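Have a look at these structures, which come just after this line.
Values quoted throughout were computed directly from the atomic coordinates according to the rules given, and no laboratory measurement underlies them. Note that this is a predicted model, so its numbers are computed, not measured. Cβ atoms are built from the backbone, for glycine too; each structure is taken alone.
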Structure P
Amino acid sequence: MAAAGPRLLRRAAVGEQTTLADRKRRAGQRMVVGFHGIDAPPELRRFCRQARPGGFILFARNVEEPAQVRELNRELTGLLPRSLPPLVSVDQEGGRVQRIRSTAWPRARWVGNVDDLVQTRALALAMAAELRAMGFNVDWAPVADVDSNPANPVIGDRSFSPRPEAVARHALAFLQGLEAGGVAGCVKHFPGHGDTSQDSHLVLPVVEKERPELERTELLPFREAIAAGAPMVMTAHVLFPEWDPQNPATMSQAIVAGLLREKLGFQGVVVSDDLEMKAVRGRFELDHQLDRACRATVDLFLCCSEIELQWEVFETLVRLQEDDKRHDTLAIDSSGRLDALRRRFLLHPLPTPELSVVGSIAHRDLALGIEARGRT
C-alpha cells in the first residue's frame, strides 16, 4: 500500500495540470471502495486525497446503528470535493442480504410470492426512505436473476421468482420505488446468475445454456428493466460460452458492449461485481481484467475492502489511459455516463427523511405483512 501512493505521485509530477490530471480524475471516479471499521481509516483517507474515488460501499462490518451510519456517511462524503459528490452505496436487498437490519426486510422470494406490484413499490420506497435518512444514495438492488437452478448456492430466494416474467415485473416495481424515494437502484447480475451451481465469490461459474433459452429466461428481466430506464446494471463474474467462451461477463465485449449496450440499448452505468471475488481475483492478471472490462464498456469497479488492490486498480486505470488512446476515449465515455447518473439522482435531491424512519413501526409492519403473506 505505502509504495503505491508515492509511485503514482512521482509519475504525476509531470503535466499534473494537463492530461495526466484528467486521467487520474477519470480513473478515481470509476471506483467504488470499501473498508473495515466503523469510521474512515487513515489509509482510506490517504487514498481519497490522491484518487478521489467515485463512491463508497458499506457492509455490516461498518455498521453499529443508524445514527453511526449517518455520521460515517457524512464523514466519507467530506473526504471528497463538493464538486464530486460520491455515490454512497450499500447492498440492501432484504432477506439474507441487508447490511442494516433495523427493519427486517423480507426476502425477495416472499415479495414475489405475494405478487402485488403496488406493495413491491411501497416496500422499495420505504427502504429508500431509510437509506436516504442514513446518507445513502445508491442501493445495489434489485436482483434480476431468475432462480432457475435449485442447486444455486448464491441466488436462491434473493430472486423474486423462478419465472422470468415475475422477476421482470417485480424488479421493475422495485426500481421504481427506489427512484421515487431518491435512491438509484441497480439490476444485477447481468446477464444472469440464477442458473449456476457455483458461487462466484469462490470460483468462476459457467452457464452452459444455448442462446434461445438464455434470451427467454436470463435476459428477459434485464430487457424489461432497461426498456423502463434502469440507471445501473451490475455484471456477473460468470462465463457464458454461448456468447463468449473465454471471458466472464464482466470482461466480455460480446456480452457487455455487444449484448447489453448494442442489442438491449442500455445507455446507463455498467458496474462490475466486486473485483475481490475469486471468480476473477487471482484467475486473471489485474491489467488483463481491467483492460478487457474497460474495452467492454464497464464504467464503475467495486473494490470492496483491500486497500492494496484499490491502489493497484487506480494506477492501472491511469496507466491504461496513458498507454492506449482507446482507453482515454473509453474513460471519457464512462465519465459522461457517471455524470449523467449524478445529475439524475444527486443534483436535486429530495428532502432527507428523519432518522426516526429507520426501523419505524410502519416499516416493520409493512415487512411483517409481506412475510406473513409470502412465506411459503
Structure Q
Amino acid sequence: MAHAQELEDGPIGELPDIAFNVPSVEGRELDHVQEAVRSGHLSSGGDFARRAAEVLAADTGSAEVLMTTSCTSALELSAMLMDLQEGDTVIVPSFTFTSTGLAFARQGAGLVFCDIEPDTLGLDPAHLATLLDESVRAVVIVHYAGVACDVQGIREVLAAWPEVRLVEDNAHGLFGTWRGEPLGSLGRYATLSFHETKNFVCGEGGALLLNDPEDVDRARVLYDKGTNRHAFMLGQVDKYTWKDTGSSFGLSDVLAAYLLGQLEQREAVQAKRQRVSERYAAALSPYADELGFEVMRVPQDRGAAHHMFYVLLSHRDRRNDVLELMRKAGVQATFHYQPLHASDAGRSFAARPTDCPVSQDVSERLLRLPFHNNLSDPDLDRVVASFLEASTATLPDR
C-alpha cells in the first residue's frame, strides 16, 4: 500500500502541487466538437459560431457579435474600424496586457498611458481628464479581474469629448455587471477572450461586440477579409468582391463548438467561481490588518465576473518572498502585469510620456492566488494556509 501511495503522489506526505489554472470540461464540449468535425464545416462562419454569438448577444444586447481568433484580434478589428490617421492617439491603461495597446499601435496610433485607481485597478478618471486633447480618438477601459472600473467617472470625463470612442477590453469581465448593466455593453465596441486562462475557454478565441448598429455593415466587411461576403450570403448582392481593408478574423467552428459547450454551462461555471472568490475573501479578510495585506474589493454597485482573486502585499520584495514560499509549499500563485508605460515597446509607441505611479506600485505588490472552476475545499484550505503562513513569515519584524 505504501508503494502504491508513493507511485500516485510521490513520497508519503508530499502533496501534488496546486496549479494556478486548470481548464475543465463542464458540459457537452466534446460532443459538440465531434458534431462539428462530422459536419464537414471546420472553418469560420459555421453553426456553432452562430450559436455562441447568439448567447453572447442575448446577454449583452449587442447589435452584432463577431467571433474571432482571440481577444487581441477583436481589439485589432476595433482599431481598424476607427480609420486611425497619423497624429491620432488612443488612451489605454498602463496596467493591462500588451494587446490592449498593441492593437492600436499596429494601426498607427500613438499611445497615451493612463494610470489606474487603487480600488478596482481600473482606469483612473481623474488622470484621464488630464490626458484628453484633440488628438485622442478612443479610450480603452479594462475591467480588471472581472470587476467593473469607474464607468460613471469615465463617462463624466468623456461627456466633454463626444467624438472620442469608448472601447471595453472585457477579457476578464464576461457576465459581470456595472449597476445592473452587462460588462461588454458599455462601450461602442467591446472585446472578449476565450483563452484557456479565462472563465469560458476554447484554447484560443475571442469576440468583438458591436454596440452601435451603424458599425455592423463595415465591421462585417473587415471581418470577411475586406469583402462583402456576408451581404452575398444573405442574398443582398449577386456576387461578392473586395471592398475595403480587412483580415482573417473568424473563429474555427471546431473551437466555437467547444466554446458553446462551455457557455451552455455559464450559470454553473459562474457559481463555482463565485464560491472560490467567496471562500478566499472570507478566509483571508480577518487577517489582512494583522498580517499587512489587502484583499481585492468589489464595490456594491458591481457584479463581479469572478475571473481571479488577488491580494496586495506591502512591497515588492515581500510579495516576491511570499510567492517563493508558496511555490515551495506546492501552491502555484503568481504575479501579473508589468506597467506598459515603463516597457521598451510602451515607450517607443507612446505619443508622449506619462506618469503612472499607482500602476507601478500595484504591479510590484499584487499576488494572484490559484483560481479555477473545480478547486476542492481541501485545495482552497491549503492555498489559504500557505498564503497566511508565508505572510506571517515575511512580516517586517521577523
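Taking FRET efficiency 1/(1 + (r/R0)^6) of positions 45 and 261 (r between Cβ atoms, R0 = 41 Å, to 0.05) from the coordinates of each of P, Q, which one would give 1.00? Source structure for this number: Q. Here Cα Rg over 2.2 N^0.38 Å was derived from just one of the structures P, Q, and that gives 0.94; the source is P. For the set P, Q, ranking by relative contact order in percent (Cα under 8 Å, 6 or more apart) places Q highest.
Upon calculation of FRET efficiency 1/(1 + (r/R0)^6) of positions 37 and 157 (r between Cβ atoms, R0 = 35 Å, to 0.05) from the atomic coordinates, which of the structures P, Q produces 0.70? Only one of P, Q returns 0.70 for FRET efficiency 1/(1 + (r/R0)^6) of positions 37 and 157 (r between Cβ atoms, R0 = 35 Å, to 0.05), namely P. Here distance in nm of label points 7 Å out along Cα→Cβ at positions 85 and 333 has been calculated and equals 2.8, so which of P, Q was it run on? The correct label is P.
Using the calculated result -13500 for helix-only ellipticity at 222 nm (-39500 (n - 2.57) for each DSSP H run of 4 or more, over all residues; to 500), pick out the matching structure from P, Q. Only structure P yields this read-out.
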